[in-house]
Structure 1
Amino acid sequence: MTGIVARFTGLLCSGFLVAGPAAVAQERDWQTRVSELERSIPALMDSGDVTGLAIALVADGEVVWSRGFGTRNAATGEPVDEHTVFEAASLSKPVFARAVLQMVERGEVNLDKPLWEYLPYEDIAHDERYKRITARMVLSHTPGFPNWRPHGGKLTIDFEPGTKFSYSGEGFVYLQRVVEHLTGEPMDQFVARTVLQPLGMTRSSFIWEARFESNVAMPYRSDGSAGHKSKPRRANAAASLHTTAPDFARFMAAVVNGEGLGEQMIQAMLTPESEVDSGVTWGLGWGLQDTEDGRAFWHWGHNTGYRAYTVTYPERRLGVVMFTNSDNGMSIVQAILSRAVGGSHPGFAWLDYEAHDAPTRLVRKALERTIRGQGIAAGIDRYYQLKQESPADAFEESMLNTLGYSLLRTRLVEEAIAVFKLNVRMYPDAFNTYDSLGEAYMVHGDTLLAIENYEKSVKLNPENTNGIRMLERLRQEPEENKERP
């Protein structure tokens with residue numbers, strides 16, 4: 001045996017699914033896939049209100065196509081092209097994981113040795129259980145950490161390390177410190193030297209580089225307003241990678257082709273370590289999904305103003321990666337996946353993002369247009385009209401909540417309060433409706449009503465930590481600030 005079949009024989013013996021009839025039916029030539037993507041992506045972006053998108057396709061283990069769509073800067077109209085740099089967000093994690101696994105292969109790190117034996121971690125030293133956390137646990141998201149600690153709060157361990165899956169960026173931060181301690185160099189330099197440069201990822205970095213300035217995608221919120229572009233000076237293994245679609249596609253192809261890692265380590269990387277959901281597990285740095293098309297490795301990215309997604313089928317030697325500079329980016333991912341690689345995607349389904357054509361989104365857009373164009377009274381009338389005309393599942397609790405926050409972000413505070421009050425009427429037993437209304441009153445400067453609604457929220461859900469924290473803050477305000485405006 002030669003090539004990919006030989007490299008992945010061990011994976012098949014370890015439980016990988018062989019591509020089934022559906023995969024065979026979907027194995028069209030990549031030019032056909034590209035033609036369909038080029039035709040459909042602009043319309044999908046328009047439907048999903050996605051500002052810009054870059055995409056690359058891997059076929060037969062090679063990067064065969066990459067292209068940009070839309071604008072990287074809405075203010076100037078500058079277009080996205082294949083060299084446009086995006087924030088990769090959590091797609092940073094598998095790149096860092098590869099660097100760690102190369103260290104494991106060289107005998108510099110043991111996957112099952114407690115990390116504290118390499119480097120004690122003062123951030124969690126108050127909990128002795130941290131001394132059980134290993135690199136394997138971090139890479140498979142089982143160390144017991146939250147995703148991120150509360151702003152200004154302590155890092156905690158929420159369950160016995162190694163016992164279950166809970167997605168965590170904090171674990172990667174700890175492992176990054178261990179790697180920097182062992183290598184004696186900043187993580188961004190180490191990963192550039194061992195992963196980015198060998199794979200030809202020439203427009204990628206874990207810290208901001210001035211050369212990106214001339215062709216970087218600016219971030220945009222769900223309402224189309226511009227966000228703040230961060231330019232990290234300190235690398236974060238979990239979230240700070242800046243890259244392009246073809247660069248990241250080269251990274252995917254390297255996994256498929258077994259470049260830079262031995263067969264045993266690739267097998268370990270793509271073998272389930274923790275259960276996530278039906279058909280979804282986690283390996284070492286990658287999410288895994290098993291369908292009739294075989295096992296695929298996948299990941300997503302979610303930073304403010306940026307969304308990203310990638311999936312690759314090693315046996316089919318086929319994969320796709322896409323980056324967007326819009327909070328709405330995930331709304332069109334499923335539609336693009338169906339055209340790029342076909343099949344079902346339990347990994348993406350588990351993320352539970354709202355689709356561009358979801359009834360909730362269509363109703364919310366119609367309401368927002370009415371409110372912004374005709375005022376809140378017309379918007380509420382439109383709500384009751386649409387309730388008679390639209391599917392019942394378009395009126396979930398989250399629909400009005402999301403609309404309220406969109407209005408709040410653009411300083412339409414009174415309109416946001418009216419929307420949150422409507423949501424309270426529709427869902428009087430839901431704690432989050434009162435929490436959101438409390439926040440709107442707080443922004444409006446009505447401290448007494450903010451306290452009243454946060455109290456209702458916490459009464460309905462005593463574990464609402466946000467409501468508890470807000471009440472503590474509001475009750476400490478001087479009495480004169482609590483008078484109704």
Structure 2
Amino acid sequence: MSDSKSALQAAMPPVDLDAEKAILGSILLNSKILDDIADQLKPDHFYDPRHGLVYQVMLKLWSASTPVDILSVGDGLKSHEDRDAKNIDQDFLLELTAKVSLSSSPSNTVEIVKEKYMLRTLISTGDEIKNLAGDPQNQPLDVLEQAQKKLFDLSMDNVEKSFVSITDVLSDTFERISELHNSKEEFRGVPTSLIDLDGVLGGLHPSDLIILAARPSMGKTSLTLEICKRVALQAKEGVAIFSLEMSRDQLCDKLLASVSGIPLSKIRSGQLSDDPHNNEFQRLAMAMGQLDQAPIYIDDSGALNILELRTKARRLKARRNIGLLVIDYLQLMHGGGTNYRGNRVQEVSDISRGLKILAKELNIPVLALSQLSRSVDSRDDKRPMLSDLRESGSIEQDADVVLFVHREEMYHKETKKKGIADILISKHRNGQTGSIELAWVPRLATFDNLHGARTRSRVNE
């Protein structure tokens with residue numbers, strides 16, 4: 001007998017029907033309870049479909065400012081098309097009120113119902129993962145990504161989002177400002193050490209999605225690597241680079257040129273001078289020693305979707321505590337897990353939205369490179385605009401900061417701005433827009449501060 005009882009319990013999913021009845025009965029006796037729980041409890045949280053249906057009707061009545069009692073709920077069920085509604089009569093509703101417990105508060109009862117729902121969902125998710133893993137046509141890494149996504153979605157669904165008193169916010173804000181005032185740190189965000197850029201942005205801020213875009217050969221990858229180098233070596237922050245276009249060797253060559261001051265062409269060809277007065281081998285060795293201490297992590301695996309990126313980034317954040325995440329570049333990524341039927345704009349939109357969510361989840365800045373459409377080249381004014389973002393979708397909407405790299409000498413050889421790059425800050429959700437200038441160093445294929453650069457001294461409105 002005991003064996004059959006334990007088998008029955010094992011087969012029974014996690015559920016507390018008395019708790020479900022108690023919370024519904026409490027609402028029938030005092031509909032003001034919904035003011036506190038309507039944003040926390042959903043019809044899907046109930047195991048008994050009749051309970052979920054009753055709660056759904058209650059929410060509809062409550063949202064219409066209609067009394068929520070046995071009579072009104074009964075009338076609402078009569079007009080409901082769901083076949084379960086026919087199995088709910090006045091006696092059923094009266095039974096709900098009989099289950100109300102004076103010893104338990106509605107908020108505690110809601111938590112019980114939600115906890116049982118979470119356990120049932122975990123079991124269901126486990127069964128789905130088991131079926132995916134058992135299908136020989138599925139690749140193990142794909143199954144792992146889908147499993148992580150399902151569990152992440154479940155955890156996000158159960159994160160309680162509530163209002164915070166401005167008193168608490170002001171307290172935290174004052175503490176943060178006081179720390180900034182008393183500290184030697186000049187910026188709240190991660191400093192790039194590109195003085196004028198930091199002057200406008202205040203560094204790269206946690207949870208921000210920063211888009212850096214340009215036409216080909218303008219140097220967007222070079223500028224990004226310069227930022228990565230400075231963040232790692234000077235700010236001592238870990239940097240993760242997901243390179244979908246260039247190999248790790250190519251990236252390393254560019255970083256070595258920037259650190260050593262040796263022309264990139266020489267590093268790539270290996271034709272280094274060993275002259276005692278200019279020993280490039282020695283300079284290269286010193287640069288390698290510096291970069292060897294830099295917390296820079298490169299993934300050049302190529303094809304990457306947003307699910308894979310999220311998995312790898314979470315792991316790197318947990319193990320290395322990275323402070324900046326870089327993707328080169330956005331249009332080479334894939335949405336993953338969805339059939340977009342050739343709708344590339346929707347796919348890129350989902351990717352940009354996923355990057356913004358990732359920035360918030362990890363609480364670090366995410367810097368994503370992006371291509372621009374060819375419409376730039378057909379205009380007289382070649383300076384990029386937000387509408388030039390290729391396959392833009394929601395890129396502009398999701399981004400907190402949008403930067404463009406523009407070098408006038410790429411279009412006009414006789415320009416007076418040779419060796420000068422304009423960095424256009426076209427969107428800045430929490431600050432000013434405008435443009436600043438950086439020096440372009442062609443022999444090193446990188447950027448630097450202009451001579452005499454000083455915080456906010458070169459910001460052009």
Given 96, 51, 49 for Cα extents along the principal axes in Å, calculated: source structure among 1, 2: 2
Read-out helix-only ellipticity at 222 nm (-39500 (n - 2.57) for each DSSP H run of 4 or more, over all residues; to 500), computed value -12500, structure in 1, 2: 1
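We did not get these values from a lab; they are worked out from the coordinates using the rules stated. Remember, it's a predicted structure, so these values are computed and weren't measured experimentally.
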